[in-house]
Every structure is written in C-alpha cells, then in structure tokens.
Structure P
C-alpha cells in the first residue's frame, strides 16, 4: 500500500546560491512516513504575465533571446514582482515597460506554478483590454526585445507552427480562450462525439 501524499517538514536548508532574482537551496525534508528526503529548490519571488488584447482582438507578444533556452521566443509580456509589490501593479508596470501600452481593464485569469517540482515561482496571469499608448516604454537595461500585436489568425499560425514554446504564454493564451482548441476560442473546445 502506498502512503497518501501530504506536507513535508523542513529539517534543514542549505542555501547554495543567492543571485539578483533567484536563490538555490538544498533542503532536507521529513516525509509523512518518517523518511528523510532531499529537495533542490529554486526560490523565486513570483511574477506576472499579461495577455494584452487590443480593440481589434490582436494580442501583444514580445520576442527576446532567452539564454537558458538558447532561442528567440515569442512570449506574452511578463516580469518579476518587486518585494512587496502587488501582482496587478507588477502587471501594469511590465505591460508599459515591454509594449509601451497601458490598459483600462484588468481581469485576473488565475495563478500557476511554473515548475513546482523544483521552483517556488508562482505566476499571476491577467487579461488586459482597453489598450492605449503609455507614452513610451522603458525596458530594463539588460533586455533587448521586440514587441508587436498579432491578429488572431497570425497567433493561430504561430501556434500551429510550434513557435509558441513558452509555458506561461501557452497557459495565458489558453486561459484567455485565445488558442485554437481552448474551450472559449471561436471554433475551439472538444470535438463533438459522433
């Protein structure tokens, strides 16, 4: 018989690295059955990602080189929360910085752990509408990115071509009903039984 999963008790934490955004620890934990186990954890302050949709239904994406992936990726605008910053405030800041847009309406789409097997990062997802110019964007000095709005057919073509490979982007677009096959997308949802 397998024991039911439950909370693990932290016995010891050895911080191995602390950087500008993340820290890495090797944690010794006690399982519910009394056994000890080791967990490697990337500690992250959390972030936001924004599905920004203009009046014509086009979705803003940013393209940047991601060193860890070794690729240029199209992504929804996103960023890391500052200490004490509310998720929606981070979302408003990041949308303006990365796309030069502000939004009149903000809807929370939910929050997801990006990689709970080894990371504490919790990402809050928003849909932003009623877009207009922010009066200039101010990207981070260490980011070079391209921002543009994609029509729904262009977005569908990017997805079909396998060009949307970023998890937060796929999750955000699916939660907003903007990917073919998602339940809220026009023509989306499961095929009828027949």
Structure Q
C-alpha cells in the first residue's frame, strides 16, 4: 500500500507546485458552498486513508474483494491511471485552475487534452484514483469513501457548470452537448 500512498503524495506535490502559476480570480464560489464540498471530500478521503481506524471497524472493515496480490496490483494500476489523468488535466488547464470554483481573469474555455473527452477530467481522474485505492484495499469502507468523494466532486462540478455557463454562454452549452461530464460517452 506504500505505492498507493506514494501516488497520492506525488499528486499532491504536483498540485502544490502547479498552484503557484494560477491567474487571479475574478469571481469565487460562496464560502458556504465551498465548506460543504470540502467537508464531504475530506470525509471521503479520510475514511479511505490507510490508517483511518474509525473506518476500519465493524461492517466497514468487511471485505468485498479478496485480499490478493492481483487485487492489490490492479488497484495500484487503476490508482496510477487516475492520478495520471488528473495530473494531465491539471497541466492542460494551466493558469485557469483553482482549488475553489472560480472564474479567473481572462478565463479560457479549455477543450484540448483530456477536456476533449470529459468536461471535468480532474474529477474523473480523482474518482478513478479513488476507485483504484478502493480496489487495493478491498474493504467496504472504501465503497463509502468512493460514494462520498463522488458526491463532493459531483456537487463541485455542478457549481462549476453554473459558473462556466454564465461566463461562456452558448459556447459552454455546446460543449455540454458534445462532451460528457465525467465518463467519456456515458455520463
């Protein structure tokens, strides 16, 4: 599981380094909206954390996948793929990125790289990474974590969609018609 921890740490390091070059925000989501989203996401990631003792009790500690090298390896591969997608999307987004939902000064509508396939590829990559970690852990608590992370990112994506519609109007509406939100060609 150290490999998975390393993947998540590497992702965090990329985020910290890349955040330095972001444009100034012209508009930012409300504090209440942000706090709600962050609370759900923190719960999801906290309950997934390999050392989370609260989440390793009772039924939550039960297994839904067998503990095997193959399962762990599959989880590592899926986690790495998800982190790779999130990093790729973050790099393509460049200075338009923000940890909170914002419209940046001189904001651009990015439709290249992974944004050709889904409108929120950072969230898609994070969800895939969480799914991989859940597979490697194989415990029911992982399913709770995945659901919480999905809920937090879905809420955040809906907030972001509203901002992008206000900023780009019909261009964003067309993008929404052409490109799915999180899973290419599906959802």
Structure R
C-alpha cells in the first residue's frame, strides 16, 4: 500500500474513532434511536423530582440531614409498639452495611410518639410531624411510590434531598444492595 493511501486511511479511521461516540450520543439523546437499558443497578424507585426536606421543615432535625445518608421510615399514625419493629428493621439495614454502617443514619418519622414507648434503639432519631401538615401531605404523596397508605421507606442524600423510595416488592437484600452502593459512592 502506498504511503499516501495509508495516511488517508489513518485520518479516516481517526475521524471515525473520535466522531463515532459523538454521533451515538446525539442519536440516543435526540430520540431518533429509542434505546433503554433492560435493567439498572438500583432496585429502589428514584423520586423525581427530588424533594428537599428543609423546604417543608425549618426544624433542626431537617438541617441535620445534611452531610450524611439517612434511611427514613415514615409512619402516618401515632407510634406505639409497632414502631419498635420499624426501628429494629432500620437497625438491621444499618448493621448490614458492615464497616460503612456509620455512614447511614436512621430516622423514624411518625404522626406522634406515645410517651410510654420504650427507647430500645437510641441511635434511631425519632421525629414527630404532628404539627407539620405540609410535610405530612408530602409524605402521603410520596408513599404512593413507596409502601402506600402513608407508609414509606426513603433514602435522603447528603445534600438533604429525598431521592429514593423502596416499595413493598423490594426484598431486604435488594434494599441492602442499594444502600451499600450509595454509602460506598459518597465519601470513600
């Protein structure tokens, strides 16, 4: 092959090599090609648009969500003995993260907490939203993508946004897998 032909071939291959991804990205983003991956890494449902908790509450607990991953269990009624089960569930998810467990904080949000409820899980922050009708309405709306009937299991990102909801169809191992991926990604 002549040198002139080799040089032309090299230039053509270089242009194709560098322009190929640009053309593919344009086709995929423009909608000309309708491609959707069969599966994603996450099992939970992304909340879209994300919800900033501080937009609904100016209390300190909402500000404390900043800077850490938080797993929140929402209960629409006053908490009594069943909340012990929810706190145990949250604790088990946290323990399953192993050496990264300290990166996931836990919170139980309920309409109210009964004073006779024993505090067997002091590491689970308990928040009453009895007076906050706007936040109650938002959690009721979000429960439709989570556990339903006002109940929910949500992840709050370190930026303070509710960003993922888990449904009743999500198994414990799927939830643990998602939580592990999240805490591994931030701050390691």
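Coordinate-derived values only; no laboratory data. What you see is a predicted model; the values in this text were computed from it and never measured.
Given a value of -4500 for helix-only ellipticity at 222 nm (-39500 (n - 2.57) for each DSSP H run of 4 or more, over all residues; to 500), calculated from one of P, Q, R, which structure does it belong to? The read-out was computed on structure P. Here relative contact order in percent (Cα under 8 Å, 6 or more apart) is compared for structures P, Q, R. The highest value is that of Q.
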